[in-house]
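Enquirer: Following are the structures in question.
Just so it is clear, none of the values below were taken in a lab; they were calculated from the coordinates. Quick caveat: nothing in here was measured; it's all calculated off a predicted structure. Cβ atoms are built from the backbone, for glycine too; each structure is taken alone.
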Structure I
Amino acid sequence: MAAISQIAQGDLEGAKVELRIARELSEKNKETISDYRQLAEILNTMGCLSFEFGQIKEAKDFFQKSLTVQEIVSEKSLYAGSKFSCQSAALNMSITRANIGFIALTEKNVSLCVESLELAVRVSSYNGRYHMTE
């Protein structure tokens, strides 16, 4: 993805434009689990970029949208996906929850921070499969 290269080169404005285009295309073409996973990754990256620009509300919105799409990926992966797909979905949800927790920490919202980070670290391995623990 060109946006990731632009972020690495410090071209955050260019990355934001590329991500917006990628999001529009991805939202129109959600057919497979991989398509949903890609959309969730785009939304999470847009959240990170929004945070870099100091747009905290927008970042939270992107992270929440990403988490919603990742829940769809997780559900579809349980019934139609491979072992890798389930593991990937759980780990991606964990990363997004950690991002939500970090924003809560910067806002001094301790209860949301703790809740989000606890959910993020509850991904564990059981018989080679990743799952969210209670």
Structure II
Amino acid sequence: MQFQDSIKTCFNKYVDFKGRASRSEFWWWFLFSIVVSIVAMFISEYLYGAVILGLFLPGLSVFVRRLHDSNRSGWWYFLSFIPLVGAIILLVWLIGKGTTGSNEYGAEPTDVEGYQAPQMIDPGTKL
């Protein structure tokens, strides 16, 4: 999933806690949130507060959908309230590859109509 597609998807599904989110969708959203928050912080503290509030629900929903991709309940989000240990466990889960194929939360995020997986180039092929 490309950067623009990830941002559009997260805003379109800003309160959709069902389904799964790919690693690229989650991490592009994370990068977008950090950059927009930093820019807003330098402009105005009121704008920063508005940005944080505006990005909270889409961020939470993509977080939960990312947990669903690894076949975990969204309630595992509360593990983040355990200092250090919770954050490390969640980070490992968020970085890791999701469940291959369908799981109880839906089809694989890349298993959508029109998606074509990148092809590997044979090392012996001359370009």
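Enquirer: Among I, II, considering only mean count of other Cβ atoms within 10 Å over residues 42-49, which has the greatest calculated value?
Expert: Between I, II, the highest calculated value is found for I.
Enquirer: Identify the structure, out of I, II, from whose coordinates helix-only ellipticity at 222 nm (-39500 (n - 2.57) for each DSSP H run of 4 or more, over all residues; to 500) was calculated to give -26500.
Expert: It was calculated from structure I.
Enquirer: Relative contact order in percent (Cα under 8 Å, 6 or more apart) computed as 28: which structure among I, II?
Expert: Label of the source structure: II.
Enquirer: Moving on. I have 66 for volume of the Cα convex hull per residue in Å³, for residues 58-105 alone, calculated from one of the structures I, II. Which structure is it?
Expert: Here the read-out was taken from II.
Enquirer: Assign the value 2.0, calculated as distance in nm of label points 7 Å out along Cα→Cβ at positions 18 and 34, to the correct structure from I, II.
Expert: That value comes from structure I.
Enquirer: Check the numbers for Rg/Rh (Cα atoms, Kirkwood Rh) across I, II and tell me which is largest.
Expert: II
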